[in-house]
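Right after this note come the structures.
Here, each number is a calculation from the coordinates, and none is a lab measurement. Since the structure is predicted, the reported quantities are computational estimates derived from the model, not experimental observations. Cβ atoms are built from the backbone, for glycine too; each structure is taken alone.
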Structure P
Amino acid sequence: MRTIAAAAAGLGLRAEHAARLADGPALPGIDFLEITVENWLEIGGRKRAQLDRIAARYPLVAHGLSLSIGDPLPLNVDFLRRVKRFLDDYRIEVYSDHLSYARDEQGYLYDLLPVRRDAAAARLIAGKARQAQDILRRPLVLENISYYHAYPDQMPEEEFIAAIVEQSGCELLLDINNVYVNASNHGLDAQAFIRALPSAAIRYFHLAGHWRRDDDLVLDTHGDAVCDGVIRLARDAVARHGPRPFVLERDNHIPPLSELRAEAEALRAAIHGRAALAA
């Protein structure tokens, strides 16, 4: 894998921009791309050739939706083996998915649902993370999710995450917008959450926009520019844990690629400081 610098700015690869990224010269300001692995796994033909061209121009990291590590079912070992082959083919070292569950005994739910946080759940998830890492032959990177239902009498999320990291050796994808959304909706201290995470485990950040409803509920839409509150939290994360690469996510109301590049550059300067980037 090509090196991704600590202050690198990446974009999520979306279908609207794939042709330009595949067929034009590499664009300045895009240091790497994050691909949704399920969208490309075992795809052939023209789409696979398109990904080949993108991979020749940009370093890639892989992000997943189907691991469902928080459910009580056995891991989907066949799926993980197919993921490993794909990661090996493209020399991708970073593979992330969500600290959530997304299936039950009847199949996939097409949503990312929160796990009830207790010591037993932490042990179960840590064991599955170790198994996944044995199959993948690389660290599993787990993302904190946004959630709208909170179970009563459960562990604080930061303690739950820290326990899983300690027991499994997994890494973290710190989604700073999700921290902001959860803090807004559940009356939590976002800065305290970020400060409590184990620094050494944090691999990279997600930054995204959200939408606040008239009743003040904040929805994690990935459909707007990153707000000042999320930028301030990202600065706090860098001050506490050091610089990390970040991915700017946009899944709805996707603007032209030029606008996303400009936003990513502005975010990089705001989070890391222009002087640090010039050094």
Structure Q
Amino acid sequence: MVLGTGVIFSFGGLAFRSTNNIDAWEYVLYRGAGAATVAMAWLAVSHRSRLPQVAREVQPMHLLAGFLLGTISCLFIVALEIVSVAFVLFLQTLAPIAAAYFSWLIMRERVSRNVVIATIGTMVGMGVMVSGTLTAAIEPAGFIALAIPAIFGLYATLIRSARKIDPTVPVLVSGLTMVSIGVVISLMTGGFAASGSDALIGFFAGSALLGAPLVFFNQAQRVVPSSETSLLLLSEVVLAPLWVWLFVSEQPEATTLIGGSMILATVAWLTAVRAPRRGRVLTSRG
């Protein structure tokens, strides 16, 4: 289920590239509406009469986490208007490293030597990716994509430190955040002019490619170790550039692929070395 979630997520960039003429903020609006619809439906079915109790259990930390998740989704679409899918997705793999440093700042968890080594490795990879930007092949504004892993690292830390709650709640808050931001900015920048087909693609991307897989992912991660979850979700990073290359002929810069592959390999290594050794667990139980 986790691997399938990553595969489904990988079609998000292709969905946006498949629209004809829609402003990024309008797309954010419809994408958020799709995600919020799925989240509300799941909460209604799974909790039913307990919905009032679930609402009372929501803390400000959960609301903030949902807002941050919605902000990430907005930045993802805006960044796709500026740079390639590969550039955005490779930078997103920096999230585990960002989470490690936010855990140090907020929860006072020690930053391990492996995290420091991985930080150096990813900085080298980012330098290679940036070299393509310096040739004007990528607009400097594309560095807005760097905010995505940073904010996600903060989001992950807040979720860890907050009291347990149905993980669909932050998804709902995220969808409502996207709708609110999309409506406000669309009104400020010329109103709504998207065609019905583009609006439908946005709603589909939010519901089928974001909200629905998140519901299954939230259930699966209860039994799948977080280290394995991180590795399996890297399928999104590998497949997303492939889909846009095959179907819309978007070919990323060579520096993006080389530097991104370096980042991907570094994060995969960090995740692997931080994974608990099952053999030791089994031995201790024996």
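General observations
- Among P, Q, structure where mean count of other Cβ atoms within 10 Å over residues 27-34 as derived comes to 18.4: P
- Set P, Q, criterion mean count of other Cβ atoms within 10 Å over residues 35-42: the highest-scoring structure is Q.
- Answer label among P, Q for the case where helix-only ellipticity at 222 nm (-39500 (n - 2.57) for each DSSP H run of 4 or more, over all residues; to 500), calculated from the coordinates, equals -13500: P
- Which entry (P, Q) yields the derived value 45 for relative contact order in percent (Cα under 8 Å, 6 or more apart): Q
- Rg and Dmax of the Cα atoms in Å from the coordinates reads 18.1, 54; which among P, Q: P
- Parent structure of the calculated result -0.98, given that log10 I(q)/I(0) by the Debye sum over Cα atoms at q = 0.22 Å⁻¹, for residues 195-250 alone is the read-out and P, Q the choices: Q
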